[in-house]
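FYI, it's all coordinate maths here, none of it is from the lab. Nothing here was measured: the structure is a model prediction, and the numbers come from that model. Cβ atoms are built from the backbone, for glycine too; each structure is taken alone.
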Structure P
Amino acid sequence: MPARGGGGSLNPSSELAVTARWGSAGKGGVCMPGKGKALERAYTPDEQSALAAAALSCLGATTFDVYLNDVAFWRCVPSRVWSYTLGGYQVMKKWLSYRERPLLGRPSRSTN
């Protein structure tokens with residue numbers, strides 16, 4: 001779920017650009033993944049009560065807040081979802097790397 005650091009509502013026309021250094025242009029136009037910003041934390045009591053015990057065992061005991069930029073972030077990405085790899089690549093991190101504003105050439109759009 002998208003959220004705004006410090007609270008309030010996100011402005012989808014100006015605050016969804018991915019600029020947290022998830023990717024950069026490499027040699028020959030190849031997209032190179034970057035470190036980005038993802039903060040691991042414990043689930044809040046409200047988040048815990050929203051998830052069934054069985055779901056928590058599948059999703060992991062912690063969650064991540066994954067930043068798109070200095071303001072916007074995805075709140076409560078389960079640790080096993082964030083860490084999922086396919087073909088040696090961390091799927092969500094790779095997806096974000098291709099959406100860095102300098103590579104994409106435009107801000108990301110709202111997916112509400």
Structure Q
Amino acid sequence: MATVFEKLGGAAAVDQAVDKFYDRVLQDDRIKHFFANIDMEKQRAHQKAFLTYAFGGTDRYNGRYMREAHQELVEKQGLNSEHFDAVTENLMLTLKEMGVSKEQLAEVAAIAAAP
């Protein structure tokens with residue numbers, strides 16, 4: 001059975017999705033301020049590594065998971081579920097624009113919503 005990673009098109013598709021996703025996020029008034037002082041090259045690389053792992057492209061992930069990675073933003077900048085929803089919305093729109101099927105979008109949404 002193919003992984004979500006394989007279904008999406010592998011590393012090249014993840015790279016393209018992450019780049020398009022962050023282009024969208026950085027234009028979204030609901031969440032762009034959270035990225036104001038972030039090294040976006042590093043952020044994009046981290047996101048590519050996380051999504052590759054989350055989508056089954058590798059069995060290794062050395063980064064922090066969602067709750068841990070965002071705890072400081074929750075405590076100091078008021079990051080909340082509305083912001084996470086905006087991020088998920090941007091990811092889904094990006095993947096839909098890339099031609100990802102409804103079934104694959106559902107799989108990705110389930111993975112993105114996991115803690």
query: If distance in nm of label points 7 Å out along Cα→Cβ at positions 23 and 95 is computed to be 1.9, which of P, Q is the source?
result: Q
- prompt: A value of 3.0 was computed for distance in nm of label points 7 Å out along Cα→Cβ at positions 47 and 87; which of P, Q is the source structure?
  reply: P
task: For volume of the Cα convex hull per residue in Å³, find whichever of P, Q sits highest and give me its label.
output: P
- line: From the coordinates of one of P, Q, helix-only ellipticity at 222 nm (-39500 (n - 2.57) for each DSSP H run of 4 or more, over all residues; to 500) came out at -21000; that one is structure Q
task: Work out which structure the value 2.3 belongs to, where distance in nm of label points 7 Å out along Cα→Cβ at positions 71 and 103 was derived from one of P, Q.
output: P
statement: Output 17.0, 48 (Rg and Dmax of the Cα atoms in Å, for residues 7-54 alone, calculated) maps, among P, Q, to structure P
